[in-house]
Structure 1
Amino acid sequence: MQGKTLNTNAQAVLDVLRANSNHPTAQELYEQVRRVRPNIGVATVYRILHQLREQGMIREIGRDVECRYDADTGHHDHAICTLCGALLDVPADVRIPQDQLLRAAQSAGVELNDYEVRIYGRCRQCRQQNN
């Protein structure tokens, strides 16, 4: 995957990710990609995801076992359902003044590279099921 030219497997992974709005895990992507590329291996999907992230073509959200992927590489924020764990894009533009971001980063002892707002609460579907 030199530059932005993708092989067939990599293009399939990217296409499936772009068709998703639910920020799938690598395992979920693997299961979906297998429908169009039945011979693809799970290790291949992980390798492709790593390469796509390194090339800046996708975003990796989270750093734990349940890392999720996003084809939208532009700055945007997320909401996380505290009941079902859904990870949703926030369509509104949340603005935090740069001086406040820098102050927050400095107080945590980190150099600010980027930021993301995460909003926690119950998603629409969970609210409807619990009413």
Structure 2
Amino acid sequence: MSLAAERHAVVTDKAPRPLAGAPYSQAIASRGLVFCSGQIPLDPDSQQLVEGGIKEQTTQVLENLKGVLEAAGSTLGDVVKTTVFMTDLGQFAEMNEVYGTYFTTVPPARSTFQVAGLPAGASVEIECIAVGE
């Protein structure tokens, strides 16, 4: 069996659709792992950036990831690695405060980077890898 036959796209309305028809999947499930594309703080219904600061944006990002993972048969508790992209690491403590409420037991491995910009003017984007079905 080819690798392509062992992978499938995860699609859900509990997370934003790819921006402007961009060629990426919300996640790919393959060989017991779920690779989630980076989520930004867009409301899945309106496709608009949520109002508020870094705490509100981080909350929406993690809710979006939660929705994608659930569609893949996984949970935030199954996440083994996250990568956080922020436009201002000066807001790290506020982001981390919210992040910690979603990963309360054994938190995943994590890398965090400051970047020059993110899609739609977002302040934070998070991608993850999780164990799936």
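Structures 1, 2 were shown, and FRET efficiency 1/(1 + (r/R0)^6) of positions 39 and 119 (r between Cβ atoms, R0 = 30 Å, to 0.05) at 0.15 was computed from 1. A value of -7000 for helix-only ellipticity at 222 nm (-39500 (n - 2.57) for each DSSP H run of 4 or more, over all residues; to 500), calculated from one of 1, 2, originates in structure 2. Work out the source of 24, 15, 11 here, i.e. which of 1, 2 gives that when semi-axes √(5λ) of the Cα gyration tensor in Å, for residues 31-94 alone is computed. Answer for the origin of the read-out: 1.
To test your reading of the models, identify which of 1, 2 gives 146 for volume of the Cα convex hull per residue in Å³ when calculated.
Going label by label, the one that fits is 1.
Can you tell which of 1, 2 yields 31 when relative contact order in percent (Cα under 8 Å, 6 or more apart) is derived from it? Answer for the origin of the read-out: 2. When FRET efficiency 1/(1 + (r/R0)^6) of positions 23 and 63 (r between Cβ atoms, R0 = 25 Å, to 0.05) is computed across structures 1, 2, the figure 0.95 traces back to 1.
The numbers here are math on the coordinates, done by the rules we state, and not lab data. Quantities reported herein were computed from a predicted structural model and do not represent experimental measurements. Cβ atoms are built from the backbone, for glycine too; each structure is taken alone.
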